[in-house]
Structures are given as structure tokens and as C-alpha cells.
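What follows is a set of structures for review.
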Structure 1
Amino acid sequence: MTDIGDDQIRTILQRARVIAVVGLSADPVRPSHYVARYLQRRGKRVIPVNPRLAGQRVLGEPAYADLAAIPADLPVDMVDIFRQSDHVPPIVEEALASLPALRTVWMQIGVRHEDAAARARAAGCDVVQDRCPKIEYQRLFGELRMGGFATGIVSSRL
């Protein structure tokens, strides 16, 4: 297991421009939706990926059935995975095969797959597992203060 440090997460969040969110929901109360909306408000272009929403617009963007359906002229540089851990390997393989600008594979809180992470790293991608880009953005760029929280490292470990 390879953990990633705050400096690298900060770099990833600063450089990411076009983020494909796999498992994005159209329901505004679902975590995938409000995380994607938050990323948009930070200047990121969010590409919805959900077979049930393909052909619809979510957060102002057309939704795609899978990563391979995203047009080649959309330079997706980060994939944010809101799927169960056992679904990660084919998503990573599809991302590596169909997204030439891919630099980061991000797995949401509760999502880990070491073999898929190793495959992505071997292909030259940064990998973040079991974290949320919204939480990390707020933590690392001082926005937690806006919610009444002290900034600094947030951890559930004692």
C-alpha cells in the first residue's frame, strides 16, 4: 500500500483541469453530485460518467455511459471513482486505454484496490485512494475554516 502525501495531493488538485466522475448521480443530495458541483465551483470541468444518465446533461455537461465514450478532444486528466472497490480494475483499465491525458486516478472514501492502483502507477499516473477531493481541497487550501473548523490535518486516528 502506497499512501500519498499532502504536497502531492495539493499538486494534483491544483493541476487537474478536466475530471471525469465515474458514478456521478443527478440527485443533488448524493455525495457524487455535491463533490462534482464543488469541483466545478473551483474551476474544474467535470465530465459525468454514468450509464443510466448517458445522453442527459448533469451539472451542465453531457453525461457518458463510460470513459471510452468520452470524446478524444476532451483532455480528461483525472478520474474520480464513486464505485465500489471491486468495480475499480475495469474502470482503471478503461481509463488508461481511452484517456491519453490521464494523470491521476482518484478513488473516493471507502474505495481502495491495490492491484488497480499499482497498474495505474505503472502507467505513470498518480493514485489517491480512500479520500475525497472536496475534503482534501478544503483541508489543504484552508476552506474548512469557512465551516467553523480549524484548518490543519483532519484525521479520525487517535
Structure 2
Amino acid sequence: MPLVSVLMGSESDRSYMQETMDTLEQMGIEGELKVISAHRQPNKLREYISQATANGVELFIAGAGAAAHLPGVIASLTTKPVIGIPLPTSDLKGQDSLYAIVQMPAGVPVATVAIGKAGARNAAYLAAQILGIKYPEIAEKYNEYRRQLAER
């Protein structure tokens, strides 16, 4: 089972979430990409989160546009870290998503990154930082990436 579960509410979000998957791969992190809607498939989402947690998923990344409930619903179903990516899929170009994701109630946090593809990549880098606390090989990959950034 992957260390990271990456979820999106709609197939139309794939171009953004592929950025996350590609970056996870570059960091040597195993990930799994799923399409499950918090609004249209709440029971499927609840079952998936329960199974994923039981099977060793250590962190969830969720991309969501408009009302952007997916990251918050996931956070309500697990105590594992959740990273939310606001997607620019509405007329408000992701600002609505950003506000929806960052305004979680105390006790049910969702780490939130930038809107769009840069945020999708940063979600994977944040996952590498979090997982790097436990997995030295992930920490080293991320540290090497940062060294390369400094040399540009």
C-alpha cells in the first residue's frame, strides 16, 4: 500500500493532481491516485479512508475546486495528516477553494498549499518533509532537491 493517498473529486482535476503524483515519484514516495467525490460518493469516501488508514497510508493529499469539501471531509475521517490543494476550477479561479480549505474548525486541521499546479507540486514536497521525519531516504531526496534549487 502506498505511503500517500492522493484524491480528487472529479476526473477533470487530473491535470493538477498528476503534478502531485509526478513530484511524489521524484521524491521516491509511493502514491496512489483515486477519484472519489465527497459530495456524490460520501460512503465510498468513508470506506476508502478507513481501509487506506488500516492498510498503512500515512498521509492524504486532496485536490478540490469550488466548494472544496474533499480535504476537510477526509480530515474529519482520519487523524493522519491531510494536505489540501485548492484548484482553480470555478469562476473565482480557486479563491473560493482556498477559503473553503483553510477555514477548517479547530481540531480538524488541513494543511493548505497554493492554488493550482504550483500548489499541487508543493503538496508533494510538504509530504516529503513530513514523511522525511520518519524515513531518512525521503528526507535525503528532499534535501538533495533543495540543494539543487539553491544552485540554480
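Here, each number is a calculation from the coordinates, and none is a lab measurement. In this text the structure is predicted, and so the values were computed from the model without any measurement. Cβ atoms are built from the backbone, for glycine too; each structure is taken alone.
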If you rank structures 1, 2 by distance in nm of label points 7 Å out along Cα→Cβ at positions 21 and 85, which sits at the top with the largest value?
1
On FRET efficiency 1/(1 + (r/R0)^6) of positions 5 and 45 (r between Cβ atoms, R0 = 30 Å, to 0.05), which of the structures labelled 1, 2 is highest?
2
Tell me which of 1, 2 gives 21.9 when you compute mean count of other Cβ atoms within 10 Å over residues 117-124.
2
Matching 32, 30, 12 (Cα extents along the principal axes in Å, for residues 13-68 alone, computed) against labels 1, 2 points to structure 2
Comparing structures 1, 2 by volume of the Cα convex hull per residue in Å³, which one has the largest value?
1
Test item: P(r) over Cα pairs in 10 Å bins from 0, in percent, for residues 61-108 alone calculated as 26, 61, 13, pick one of 1, 2
1
Which structure, out of 1, 2, was helix-only ellipticity at 222 nm (-39500 (n - 2.57) for each DSSP H run of 4 or more, over all residues; to 500) derived from, given a value of -9000?
1
